[in-house]
Structure P
Amino acid sequence: MGVLIVASRSTVRRTLLPDDPVARALTWSTMSSALSRGVFFSVSVLFFTRVAGLTPTTVGFGLTIAGAAAVAASLGAGYLAGLVGARRVLLFSTAGQGLALLAYLVVSSPTTFVGVACAAVGQQAMQRTALNTMIAQSFTGPERVEVRARLRVVMNCFIGAGTALAAVVLAIGTRPAYLLAMASTAALLFVSALSVRRVTTPGPSGPPRVTHRRRSPLSDRTYLAATALNAVMTMQFGMLTVGVPLWIAGWTTAPAVTVAVLLALNTVIVSLLQVWAARGARDLPAAGRSVAGAGALLAVACGLYAAATYGGVAMVVVVLALATVAHSLAEVVSEAGSWTLAFELADPDNAGAYQGVSQTGAALGSMLAPLVVTATAIEHGRVGWVVLAALFLAAGLSTRELARRQAT
């Protein structure tokens, strides 16, 4: 027991206080930004409708447009990182997102809401590209994937903490409480930006001058194929956050609170197993196998979600829980595999552009996920779940074949 406690403390210390100065600064930055995100996720929609006076349709339409802006921002951030350095892009996009969240406090019309949403979501997409570029430039080999995995664990844990803090605001439910919560999301992002300022990484003029022509990701068919396949796998997140709640509410006998329980279960599994999964995807063949395994697990999850229409309430909840376990396991192994592919298939001399393309694919998958999931599972029931299962399985197996060919 003592050995387990020591090992657990060591793991927590390595995750929250890594020895590498770049990893440590990124970790502290991620803590603040994840707290901000947790609060924002919990209170933003109610703030927009109850305080800002916007209709749910306006909010949904504006966030859809913002999602499209994020696709372009992800790509642009990669090329911008190559010009001015990933650290500067991360610093200014983080601070810029903080300013955009402050601007939500004075939004009073649909037009201004759409503009502010595009700025906020677009700069969040730029953050993700810049973060991955910094990791690609600052670390090598399997270390990059492990750092990325630890940051994801930190993000999940602190999003959960932010959600817990937001519960207090939701319980109070007053206009001042919502205003204070939204202001705090911006303040936390400014703190996150301060942590980024302490990072010292090579800028575009830091590394030795490249003597050969850098590859462009837009003409790299292998990288584009891997990005497209990852966009399909990325739709699993929309399936969990949009499809599953709608499925539970409209097609099963499970109580509404089941949604919160399943999301909490997902958070726990991802937090506990993400670093472990990263260690199993250290090279291209292993990454391909990880994504293929994720495709199979997602197919199983889809089957279990479809089966949750049978039986009494207790049985339905058990089946949904099993589906979420399979879904969560798929999430950790697919993410680990996708990070390795995004890093290892890229030209290291053009890391920013490559990570920009990779994040563009992920943003595109996230944008399309609600449409795809509702058009299949929610509209057509069990037949739709079969279609989704086949889609994820095909994407996983195709990724494994692509990785195998590149490794030989």
Structure Q
Amino acid sequence: MTQAPKLLFADPKGRVMEHPYLLATLRSGEELVPPQDKPIALPAAGRLVHLPGRLPVGLHPETGELELVREMKMEGKTFVPSAVGALLPPGYTRTFLPGEVKASGPVLPQWAYTAAAWGEDGPVAWAIHTDKRSHWDPERYSTPELKKLVDAHQARFPGNRVLKQLTTCAMLYRCFTSQNIFYVRDEGAIPASVMCNARCVGCISDQPADGPPASHERMDDGPSAEEMGAIGLYHLEHAPGRTMVSFGQGCEGEPLTRWKFIAESIRHMRAHTSRGSININTNASLTHGLEALFDAGLDAIRVSLNSAVKDLYEAYYKPVKYGWEDVEASIALARERGAYLALNLLLFPGVTDREGEVQALAKLVKKYKVDQVQTRSLCIDPIQYLEVARDKGAGGEPVGIRELLRRLKAARPGLVIGNFARGLDERQGGRDRG
């Protein structure tokens, strides 16, 4: 008989331990629930983390009752434990949040906290391996030769402000897409904008004084069209693999606020090469700017959203001088112009998978013949997002993340579910190679 996973907790020094008898619990939105939907072994590149100021909640194996763990006694010392979660590597999508309640303490740092426990053979996490492509494996990044590659690229393009930002992102934040520019392979980042027309609650590059520390420092000097075009052209001409450049990164604002400069840089790239793909990651707010980018040669777009329901979308994004209607108009334009259309779906268990939310997302995917849904576990303090989502969006009981993804695929035959952008050759005829 398989033993149910045990509850994990951490001591004040952050050391993670297994509870002597309580079983793990999970959070789905506002609800704490018993273990379900079999977990997976914690991936090799994943890790366990403690959640300061959050108390773990366990399940008594005999009574079936939930128990709030307010204190623990270990090695003769009594202490207040912290709840424990997991952080997953790229390619995985969480299905449940850690079973915890807030006691005291700050807003948690911006990570995608995932339910974790101790199984028979070690740590486990509640997640789905949604994209098994090996080109994003962590061991391919932050390698010993990276610094030399950064220096070489800076010598090729002295004073380039795109490279100035990418150097910080590659070396300090270890951003994979930034590092690809220096490794000269696959999808490479081109940050473009210091400005943004949204005030996302979970923004990773700009937070209010009372918010969590931003996990990235936003670029402070927007590069010229010439600078962006030079870096992009070199990458398109030399990068093997799924050759692509992408505007719109976590270290910047909204790229469409600089659409004129980006359009000029795209025209420069396409005047010299037809190789590879040019993509934009965007909130899709400025439809007229997006149209200009398509005219210049943009061929792929990834639209970021947390919901296809107006009030929940706007509660999280807090748009400035645009609304959900503009986002949908841009999605419609992308389909009309024949671009590869992906959604960057910010997933949050217990909210995104509510019955009404699922129906709205499935309708959007079907109506605009979306090519791909890239699942992104939303990096935010769970309690913070629940406060945003409370009484917002379409209602209904959660159906589960696994069922949400199944219904999206059913709504659009050929829909790709994954975590990474697809190269040009992978878009042909609906093929989806590993």
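Readers should treat all values here as calculations from the given coordinates under stated rules, not as data from a laboratory. Note that the structure is a prediction, hence the values are computed from the model and not measured. Cβ atoms are built from the backbone, for glycine too; each structure is taken alone.
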Self-check item: Highest-scoring label, criterion being distance in nm of label points 7 Å out along Cα→Cβ at positions 75 and 363, among P, Q
Solution: Q
Practice problem: Assign the value 25, calculated as relative contact order in percent (Cα under 8 Å, 6 or more apart), to the correct structure from P, Q. | Solution: P
Quiz prompt | Structure (P, Q) behind the derived value -28000 of helix-only ellipticity at 222 nm (-39500 (n - 2.57) for each DSSP H run of 4 or more, over all residues; to 500) | solution = P
Quiz item: A value of 4.0 was computed for distance in nm of label points 7 Å out along Cα→Cβ at positions 27 and 307; which of P, Q is the source structure?
Solution: P
Quiz item: Out of P, Q, which one gives 0.00 for FRET efficiency 1/(1 + (r/R0)^6) of positions 67 and 371 (r between Cβ atoms, R0 = 25 Å, to 0.05) as computed from the coordinates?
Solution: Q
Quiz item: Which structure, out of P, Q, was FRET efficiency 1/(1 + (r/R0)^6) of positions 91 and 195 (r between Cβ atoms, R0 = 35 Å, to 0.05) derived from, given a value of 1.00?
Solution: P
Practice problem: Have a look at P, Q and say which one yields 20.4 for mean projected area of the Cα convex hull in nm², as calculated. | Solution: P
